[in-house]
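Undergrad: Pasting the structures in now, so scroll down.
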Structure 1
Amino acid sequence: MSRPHRWHVQETGTGPLILLLHGAGGSTHSFRALIPILAASFHVVAIDLPGQGFTQLGARHRCGLDTMAEDVLALCTHEGWQPEAIIGHSAGGALALRLSGSLLSPQGHPPAIIGINAALDTFQGLAGVLFPVLAKLLAAVPFTARVFSATSGTPARVTALIRGTGSELDSYGLDLYRRLVADRDHADATLLMMAQWELDSLLKSLPDLTARTLLIAGERDKTVPPDVSQKAAQQIPDAAFVLLKDVGHLAHEEDPERISRQILDFLEN
């Protein structure tokens, strides 16, 4: 596997390659219902981001957008992956767009990008000042991740966290998140990612992106408001925006059939 991390990869299906990137605090588990549908037509590769899920973090300073993109690119080069499309959820959508200028499909064009509730906006107002500072402090303080995991990894707390995103998951989906939240290393890497995340350069580059792009937003999303994707789609030259009712931030887990139809229709066209 490509350094500096020890990557966890899930791979299935045959055909053109699709790369799946989860959001901050998630893992490949979030694509559990989407992968079998896509694998009927595509070679699907899903990875856990550095330090999250089962990927072991190899360098604590490489959890920001640009460094993470560099490391995912190195992994793709090492494995010989040339994706026809990259699907990213939340922060994974921002990472997908960052990668679009560096990866090429076998035909020599940038991979198509599908963002599901893509996190393509900075924090506004006072939160824009306080949140990055708070995240950096939490990531720097010893035992913060252990305390967070111990206090937040209860079924009731996880249910409240998920509902706070505007999504409703079944008991199995909630239990998968409970296991993640209870993992101290996963919580630590998520805090590091938040502390190092910086979107300004990506947002400035949106008008220069050449990849075909589809931005899907859930109307009930309380984490990334739908107008974030709508505004970003207006800036990207070859982008479409789709608003889906009755789903929140975890739309691909709530209604994988509807999300997969949007993805497949986009790619087939």
Structure 2
Amino acid sequence: MDRLETRELVYFVAVAEELHFSRAAERLGIAQPPLSRAVSRLERRMEVRLLERTSRHVELTAAGSVFLDECRRLLQGLDAAVHRTQRAVRPSRLVLAVRPGTGSGLFAQVLRSHDGAEPELVFTNDGAGALRDGTADVALLCTDSDDLTDLQTAEVAESYAVALLPRDHRLARRAVVTIAELRREPAYQEQCPPMGLDEILDRVALGRLVTVVGSAAADCLTREVVAVPVTDLPPTTLALGWLSQTSRPEIVSFARTVQRIAADREGTRLLSGLAL
């Protein structure tokens, strides 16, 4: 059969997500009859039933569920290709994705000493996703938790787990704490909330939150918050990552600069105080 058109994928995704032709047509800004005809024509061309539909109900078939996932992936890939192509006209300027509050001290030093054009920073909790959708050229990643498939990486340093506690908390005067001790605290949250570091620190200072973050947070603490090392959690390896197919000399040069500065910093101060 002839190759499918992007428009057909967009139409199907709208119907599959809404499970309602009228709502899908409204979302797309078109009339319902041509949308219904387009989806029916798509099924005929593929020789696969994608939707079970009656006058009152629309439901994905097993094949439709598979096709929905594939359409989303293809459309995301197309968007990423457009983003990367648009940035190709200014290849010397890198876009760097970092987690809020992570690596601020290191990257401040890198930006002062890097010979190339100063990178543009994008703050996100999904650095790998930013690489794949074309939002960023390089990302600071955690090798034990981020999906590194199809990525090139350069290890930078290790980040150690620290507990954020109010300064007047009974555990704040301890040299170290354990996860078992933290779990007995009413305000403890196993997963750090998905919010900016400033808001996290405010919640800790108010006694509303106790949580564990990377040692990067040590340089961003307020006077009301203390970071105490957690002894029974392993360190996390931090690495710069980039898509293999978009590797450029300036990316490799930037990664080497970060590695060199991180090694110098590690050699001059205790790792628990490293601003990374």
Structure 3
Amino acid sequence: MKLSVIIVNYNVTQLLKNCLLSLQKYLEDVDYEVIVIDNASTDSSWGDLIPEFPKVHFISSETNDGFSKANNKAIKTAKGEYLLLLNPDTEIEGFYMNEILNFADSQQNFGCLGVRMHDADGVFLPESKRSVPDMFNSFEKLFTNFKKNNSKSYYRCDIDEDAISEVEVMTGAFLLVKKDVYEKVGGLDESYFMYGEDIDLCYTLLRNGFKNYYYGKASILHHKGESTVKDEVYLDRFYGAMQIFINKYYKESKPLQYSFLKAGLRLRHKIEKIKLK
């Protein structure tokens, strides 16, 4: 089997259905399987999709142990040469999967690949192509808004939206990686409950000599954050994930950057919590 599509669902049954329909429509010429793992949704309606999509392998998790653990659990059952980590709030938009797989096959030391994402209004999502967080681009991300300039910063605005280019960081909303490479680098770090695990995986691939790619010729619709309530729990998880990342990669090797990033994250976290009140 060429491709295993891995989807972690949490309380987004209608969006999951739309995602599965898009796969059914556009992957008909691909040798693939779909594995959906439900992460202990409080809404049980996802079960209604099981008879509607008999070829999809559904897994029910009794507890919500986070995005990384759910993906790793599902991937243990995957049979494909490639894995596609795909959010349930996305929709494939064309017959391009074989083209992408052929591109991946042609690259030496292929790490992972992401595509161009846009929201329901057609607005390009800059997180489609990013840099590894460092002291300078993290300050930009936390305290400024340079999404629309042409600089090489946290968002790779120097690369055209429709380009095909080597890029450091992709998003976990659509992330293609070879299964043996994924397993070689240890998969998603389960220290992350949600957020940051995609950055960590991309950086781990780079540190192991692999190359990551942005494939702007292909696009997906991404209904951002439909399963996420922007409350204090969300903020704690989001900024907690960034803290895990800097603890892991900067605390010992780059103490100056670590101190700067830690202070910046703490300040921004406090600002966001104040906004909720």
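Undergrad: In terms of FRET efficiency 1/(1 + (r/R0)^6) of positions 173 and 237 (r between Cβ atoms, R0 = 30 Å, to 0.05), which of structures 1, 2, 3 is highest?
TA: Values: 1: 0.25; 2: 0.50; 3: 0.95.
Structure 3 gives the largest value of FRET efficiency 1/(1 + (r/R0)^6) of positions 173 and 237 (r between Cβ atoms, R0 = 30 Å, to 0.05) among 1, 2, 3.
Undergrad: A follow-up question, please. Match the computed value 68, 48, 28 of Cα extents along the principal axes in Å to one of the structures 1, 2, 3, and report its label.
TA: 2
Undergrad: A further question follows. Out of 1, 2, 3, which one gives 0.00 for FRET efficiency 1/(1 + (r/R0)^6) of positions 5 and 189 (r between Cβ atoms, R0 = 25 Å, to 0.05) as computed from the coordinates?
TA: Working: 1: 1.00; 2: 0.00; 3: 0.70.
Label of the source structure: 2.
Undergrad: Quick check for you: by distance in nm of label points 7 Å out along Cα→Cβ at positions 77 and 205, which of 1, 2, 3 is greatest?
TA: 2
Each value in this text was obtained by applying a stated rule to the coordinates, not by laboratory testing. Because the structure is a prediction, the values reported are computed rather than measured. Cβ atoms are built from the backbone, for glycine too; each structure is taken alone.
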